[in-house]
Structure I
Amino acid sequence: MGKAIIFRLLTIVAILLIVMLYFAPIWWVSLKAPNYPPEAFPDGVRIHFHVNGVFNGCQKRESEEIYEEEALNCVHEMDTINHYVGMYPIASGGSIERALSQFLFAVLIVMLLAFMLSGRKFQAIILTVGFSVIVVWGYITLFTPGGITWMSAGYQQVLQTSMDMVREEFQEWSGFQAMRENYQESLGLYFRETAKIQQRIDILTMATYVVIGVLIASLFIFIAGILWKNKRFYWLLLIIPILLPLFFVLEYAGWLWWFGHNLNEMGAFTLKPFMPTVFGDGKVAQFTTHSYPHYGFGLMLLSSVLLILAGLLRRRQLWEEKKRLVPTNSSHS
């Protein structure tokens, strides 16, 4: 089997893994304390981080000692615990990233599809068509009435849970309105500071427009770079998806820092700003914290490994083609 076929097969498998990990838990966090006994909370107060939201990690308990009609909402439980030390609810973090996650993943997939093709014209066509579809899809989702229905089911589920609403109540919202409403609700859930909340909503609004503008400009720059036969842009089609695990960890750590360094003074207990545990075990007051990768992060790492192998094979293939064609032709693939 030739290198050209193998590197494409590796890329296709990596794309499938990227699709799978979008729906998988990437990281999990658990809080344990004496007032949360293992009989009721065998895994502690546990939550699962996905790329499009934070989900309940507590399972329904069925035993002779304990009967539950449904699993405890450990996201709400953790928010309740955190607010005593002045931490904002989990839903107030990563609002823009969660809302744009489905489009960002679609961009990664389009980039990898273009990477598999030979010839800058075909690569430019795939990028142009793919990016155009994503931009139109994003506009309909974020800025038209009822656009929330175009968001991922997981995102809508988190919105429904965090705002304690039924889906019919927000089906007419645009995705942008849903993001703003959820952000406002989460900021004011425990700490009702109208002026401060409005200021942060204004910042979120401006940041959303800036991020979307930068992303769209970047997409056009990529297309232009490919058409100008710039090899750096071709390899960026691969390098950016490879770095997805790094992007996630930096994003995750950054928001943990924000939560630990933006404690509200209205909290029942006063703590100095702190950095929550990113990886491993830690302790905050009487709580023991646990923070570890979930299987989705394993899928993410595996996709990066496969893409690295695909890139090495592709580089070798291009070098062999160039060696055969020199000096008669040195065209860019």
Structure II
Amino acid sequence: MSKIEFANPLFLYLLLVVPAMIIFYVLKQRKANPSLNVPGLEPFSESMPTFRVYLRHILFGARVIAVTLLIVILARPQSVSSYQDVSTEGIDIMLTLDISGSMLARDFRPNRLEASKDVATEFISGRPYDRIGLVVFSGESFTQCPITTDHAVLINLMREVQSGMIEDGTAIGNGLATAINRLKDSPGKSKVIILLTDGVNNRGEIAPITAADIAKTYNIRVYTIGVGTQGMAPYPVQTPFGIQYQDMPVEIDEAILNDIAQKTGGRYFRATDNNKLQEVYKEIDQLEKSKIAVRQYTTREELFLIPAIIAFCLIALEVGARNTVLKNFI
């Protein structure tokens, strides 16, 4: 992208001379007009001014323009073009999100699932050079979005995630295995899974530790996040009168989540509210930084030539006219 800059911008203050020249010229012209009318000259009062009168004003305008251009030339206008050569070593990340019914608990605002989606969306937006995908799980698991650099599509698919999309339950092992299957053959030099859940594994054919062993085999780091306040939380419960919220104990298998993280070289985090969940994602963001090399190129091109030619022509015009047409007039 190109823009205009001045190498010596202080010279532009000399442009204050231009309005002073105009004011001086106007005052000079007023003094040149006679203030006393002679009765014998009425027949000539309606005569048209000669061409040389108009030419004198035109030459003054040319002089003003020439002075303006000369000042601009002193300031050295330049066309500046800059661009970046960015080389990256991105990370392949698979977000693995629990969407079981307990994720609707309201110890987070507005609930655990929506809070998790919002924070994950911020995380995605902050990593433009990484390939990121999304796996959701409850009693089963499936890939909501394969790993992609099209983060707009990923974010839209994230917004469509709702509890109840698949059979209820908490199949942590299946969710982790699905994410591993999506990452194991990816070309990324660094592969990461962020697994978020609020419960205890109670469904699925694959045990969480077995899935962690598979992740370790493929050199995939797993960061695990347990979401839920300490103690009691308002959970949604189906009653004859519809969904009611009742305080129930928060149960998260932190031991399993910590083992998964330790086995794969990741870390376990506990998020007890919205702010803590944001802090967790920020910490993971710092731990998994993409390698980015940026080279800045800047080219400058002097733009004084055209203003100089115009100014020279205007000065030549004024000098030539004053020594020919207006020689005996001014």
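Key figures
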read-out	value
Which of I, II yields 28 [relative contact order in percent (Cα under 8 Å, 6 or more apart), calculated]	I
Structure (I, II) behind the derived value -20000 of helix-only ellipticity at 222 nm (-39500 (n - 2.57) for each DSSP H run of 4 or more, over all residues; to 500)	I
Mean count of other Cβ atoms within 10 Å over residues 136-143 from the coordinates reads 21.2; which among I, II	II
Identity of the structure behind 31.9 (criterion: mean projected area of the Cα convex hull in nm², calculated), options I, II	II
For 13.2 (mean count of other Cβ atoms within 10 Å over residues 200-207, calculated) the corresponding structure among I, II	I
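Each reported figure results from applying straightforward, stated rules to the coordinates on display, with no laboratory input. For clarity, every value in this text was computed on a predicted model and none was experimentally measured. Cβ atoms are built from the backbone, for glycine too; each structure is taken alone.
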